Structures are given as C-alpha cells and as structure tokens.
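K.L.:
Down below are the structures I want you to see.
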Structure P
Amino acid sequence: MNKSFAYNSYFYVEDSAIHGKGLFAKRPIKSGTYLGCYEGPVTTENDTHVLWAQMEDDRWVGRDGRNVLRYLNHSKKPSAEFEGFDLYAVKDILPNQEVTIDYGEEPCE
C-alpha cells in the first residue's frame, strides 16, 4: 500500500450527481497521471466498495476499498481507469470535475 501518496492534494469527496458521494479533482490533472492505489484488505466476497482486478496470471483479486478511491463512480465516458489496483487519468481532468471509472458492466435490473 502506498501510504505516502498525497490523496488530499488531488481529491475531495462531495455529494455526487451520479450516485451518493463522489471523488472530485482539487486541481487540474493531466491525462496519464498516476492517481494512487486502491487500498484495502483482500476479499473473496463482493460488496459496495470491492474492486476486482484481473492479475497477470488471469486470477481475479478483490480489495475492499479503505481509501478515498472507494468513492469513484461509474461513467461510460470515464476520466480514469485502473491497471490492476493502480489508478491513472485517461484524459485531462478539470478542478471540481468528478473523477469516474467505467465499472465494466451494467448493474442487473
């Protein structure tokens, strides 16, 4: 876990027009910028803040989010994406813009 990463210099959590709370940019963020690691204990059960990542050996590993990245909401036009558990901006993000990812699947009706 990367405890030295300064999440509070990049983000704040606020009510979201998408869903519940969201993660917002405090300052301009350039495309390609490393935005941190999804931190939390490994889990085998799905829950609200669990992120599943496919490892190089094709195993799926779940982490139950414990840092501010757990507030990322879904968008079909995301501003960030995960490589494993590391988050990167995929386009420029403006101050006060919600940082989003594509969850990859639409929830069941």
Structure Q
Amino acid sequence: MYEIQLQDEKFKVVTAHNGTDTIEIIDKKKPDLLILDLLMPEKDGFEVLEYIHEKGYTFPVIVLTNLSLDIDMEKCKELGAVDFLLKSEMTTEGLVKKIYEYL
C-alpha cells in the first residue's frame, strides 16, 4: 500500500523483504531516506539501525512499525532514527508529509 502511494507521489521506491536485504540495498543504493519496520525476518529493524549507526550513514530513518512500547521508541532514537511512527496511526498522506519533512 505504501509503496504504490509513494510511487504515485513520484518517489523512487526500493523495497526489501528482510533485514539482510535491507542492509544490502543500503550499501548499494545509498538511499536519501529509509522507512524501516522493526519486525522483519533474518535481521530485525534494530539490527539494521545498529548497522546504519556503525557504518556512519547519515540519511534519515523513519521507523514505521506496529511496536508501540516506549522502550522500542527510545532505542530507535538512540540508534539515530529521526521519527518513530505507528502503522495503526499513520495514513499514507501523513507518511508522505513526514518524508517531505525529512528530505
């Protein structure tokens, strides 16, 4: 759903199906911005954030997840995420506004 809407907004979208693929894409594509879920197979979103932090990448990372605990949000912020959004509270239009805010 998000992918189609973002493409309609003329964003170039690259998707990954797990954390390992996400890291590979990050290294190859050097994205302008990353929208990251925390619940992914192989490597979770926290591991991806740790990787980004360790490598010194500076692109903004928006976490978009179903995890709603404050401890999850705090950990993401500590690892450099610029925003932490709950899927249940985020519309596609709201996500597009957030993307423009960080680009």
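FYI, it's all coordinate maths here, none of it is from the lab. These numbers were taken from a predicted model, which means no experiment stands behind them.
K.L.:
Among the shown structures P, Q, from which was the value -500 of helix-only ellipticity at 222 nm (-39500 (n - 2.57) for each DSSP H run of 4 or more, over all residues; to 500) calculated? Before the final figure, lay out each step's value.
P.N.:
On the way: P: -500; Q: -14000.
Only structure P yields this read-out.
K.L.:
Given a computed value of 24 for relative contact order in percent (Cα under 8 Å, 6 or more apart), which structure among P, Q does it belong to?
P.N.:
Checking each candidate, the match is Q.
K.L.:
Can you tell which of P, Q yields 21, 16, 14 when semi-axes √(5λ) of the Cα gyration tensor in Å is derived from it? If you can, show how the numbers build up before the last one.
P.N.:
Working: P: 21, 16, 14; Q: 19, 17, 13.
It traces back to P.
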